[in-house]
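Have a look at these structures, which come just after this line.
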Structure I
Amino acid sequence: MANFGFGVPGNWKLGHLLRKKGLIGLCLLSWIVVSGIHGLTLAVAQFPRAEIRGVWMTTNDSDIFRDHNRLAGVVGQLAQLNFNTIYPVVWNAGYALYPSAVVQNAGIQHFTYRGFQGQDVLADVIAQAHRHGLLAIPWFEFGFMAPPTSELALQHPDWLTQKRDGSLTSISAAGEVVWLNPFHPQAQKFIADLVLEIITQYDADGIQFDDHMSLPNEFGYDSYTIGLYRQETSNAPPVDAEDPAWVKWRANKITTFMVNLQKAVKARKPRAIFSIAPNYYSFAYKLQLQDWLAWLRQGIIDELVVQLYRSNLQSFTDKLLRTEMQEAQQKIPTAVGIMAGLRNSPAPMRQIQSQVQAARSRGLGTVFFYYESLWDYAPESVAERQSGFQVLFPRPASRTQI
């Protein structure tokens, strides 16, 4: 696979240093020869990365998104508090939250997302972020998931997968949903076309997929997938949805899709950040067929944000110590997703601060779910919450691409 790294080769940096520093450079060269080039490579690999300080902006933040003037104030406030990344939602409930020719070509005609001033909301949030020095990485919140009553599900029932009993839906945090079949070429093409539409038409810094770029393990018993499994294995799918070989076959298919999607993204925009925000690994793989550790080892991930939404600090900390987290940290910028609160379940600032400190003590960044609950839906006042984040992030941490 082609090298899409953001850095400059270490040997070029060394040569440039020697040319500039003369005799000092010669001394450095002598030390390197004595110490061995392996030590130099290790030193370059361990060069510190900017800490990820991000926030997801969801459909709950819709009024902020759609009001140009209010959005400008929000992004300016985040910059003042030394956040460095915004993840604006662009795919939710079977609809694109930007003007999308791909969605229209799929027969979804009854929803056009524009700002109150008629603006393209995604273009606006990206421009506002860049104006303040923040990265903007659009986020596919629903992935292969969609409401059963959405135009997408109703117009393309052949794109959906099902459970062994023939049922089509599962219950998620978003309510009852159906699942696009991640093994079906037309469903794959639809999602890939959406991603490439954003990467091509917008000045986004990357693209992010969360735990819904997956499939609950009880699904995959539709006629298309059964036929594909029989063709490749000469067997019928196991009755047990958690059969290890059946889990691995389906997870591998999703991995292949993600590998191809990453290649397509990098072909359009080599410096785009290919970001994923899954659940912790054993849960993601066994229950969601999302083998993100394989994605990491195959080198397709540029950034990892593992969702750790829990109030108990010990439970939170235990997940930080998992070996796959440590492996990721050695390769790419890594962070944890922290629950900043929900409208009916606010999170106290002391809980947020203790979790940020626990993550930071292990070299991990933090991304908060979601913007409005940072300080608008909270047990403390807005001033107290913003002061609390100022204490957490007293200095800037720029995430400019090298």
Structure II
Amino acid sequence: MIRRILFAPVAIMLLASCGACSKDTPPAPPATPTIPVIDKVLAKAEVSAYAAELTAQWKDSVRYALQGQFDAKALNISSKTMRLWWAQYGSKPAAGRSLYISLHGGGGTTPDVNDGQWENQKKLYKPAEGIYLAPRAITNTWDLHFVPEADAFYERIIQMAVTFLDVDPDKVYLMGYSAGGDGVWRLAPRMADHWAAASMMAGHPGDVSLLSLRNTPFMIWCGAEDSAYKRNEECAKRIEEMDALQAEDPSGYVHEGHIVQGKGHWMDLEDAAAVPWMASFRRNPFPERIVWCQEEVNKDHFYWLGVPKSQTSKGKLLTAVLDKGNNAIVIEKSDFTRVTLYLNDTMLDLDKPVKVLYGERELFNAKVERNANTMRKTLIERGDPSYIFSSVIEVAL
């Protein structure tokens, strides 16, 4: 039996010839996973079909890697385990289901208390359509939902849901209450390129920057009498901050803020209005303007931008614009010496020369190739079918 070449969401696997294997016993991956390089230039008409082929292979690899964890409803990465619960609501749309990742309260307390909060979160909200998924945090610390190692789990949840539950990767939403709201404050900006929208309920923002939420609709909910840790005051300040960001950049920073009068830490589910509000949005993987501020968990790619991992640190900023009229990318501000630009035909006309501008400087002006290996590589790196790019430009600033 000859198996197709597949790649897993984290480790790449090559499933080779396995004539002795029964269909009930899948072949084991080799000790050193590899994937061949396919360095082929593609025409525009070939890209869509190859992207579909890659996505099918990618889903096969996710099934191979995660079937047992999906069945057990428990994800394992390194020494950590994240238990999962989900329920399905409504009929599946043609493009795929929605996914709501809902983070429970609790925080720095005993495992039993956090387990109880997880049980409560399971029944807290019910979308009209979609998969409502509540993960049990991987720690019991105050920052239980946004410890640095948690990001990989949320990415794996999305990959699993897209593959096994037919979720539309552009309809993934983040929400959370209390300590779960603390998690949303952190995860919404630092993983903004994953979410269609997010809603924070009764959490504390700490020192998080909201700049990266430029293309992620965001809701803030807090009781007017929720004075513990000054949540009510801090949330009100962040609503004003979002107002100011949108006033400066009217096509971005879509948001709503609600300080609920007469309510304390429990808002009697008035915040449930966030669910249909979020459902009205789809992620745009290729926004025309990106504002990217590094958070405490540093990232080397964000939407269609990439930077050297070695140069990332909290607070570093990169902003860039797609100038479709001039078939150009304009880098407005960069705290990095090199920037990688990922491209496809949705963003610019790749049959014409593409320009890259930085201030008064023209950094690039040439036609780019659509390359099969670039498409494969970007899907492997991102683990997201919406982020298959056919071309890459790297510029020195």
Hey, helix-only ellipticity at 222 nm (-39500 (n - 2.57) for each DSSP H run of 4 or more, over all residues; to 500) derived from one of I, II reads -8500; which structure? II
If Rg and Dmax of the Cα atoms in Å, for residues 241-296 alone is calculated from each of I, II, which structure is the one that comes out at 14.8, 41? II
Comparing I, II on distance in nm of label points 7 Å out along Cα→Cβ at positions 105 and 345, the highest sits with II
Once distance in nm of label points 7 Å out along Cα→Cβ at positions 137 and 161 is calculated for every structure in I, II, which label goes with the largest value? I
One of I, II was used to compute log10 I(q)/I(0) by the Debye sum over Cα atoms at q = 0.15, 0.16 Å⁻¹, for residues 169-336 alone, and the answer was -0.81, -0.90. Which one was it? II
Match the computed value 18 of relative contact order in percent (Cα under 8 Å, 6 or more apart) to one of the structures I, II, and report its label. I
Using FRET efficiency 1/(1 + (r/R0)^6) of positions 145 and 353 (r between Cβ atoms, R0 = 30 Å, to 0.05) for the comparison, can you identify which of I, II gives the largest number? I
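Readers should treat all values here as calculations from the given coordinates under stated rules, not as data from a laboratory. It should be emphasised that the depicted structure is a prediction, and the values quoted were computed from it without experimental measurement. Cβ atoms are built from the backbone, for glycine too; each structure is taken alone.
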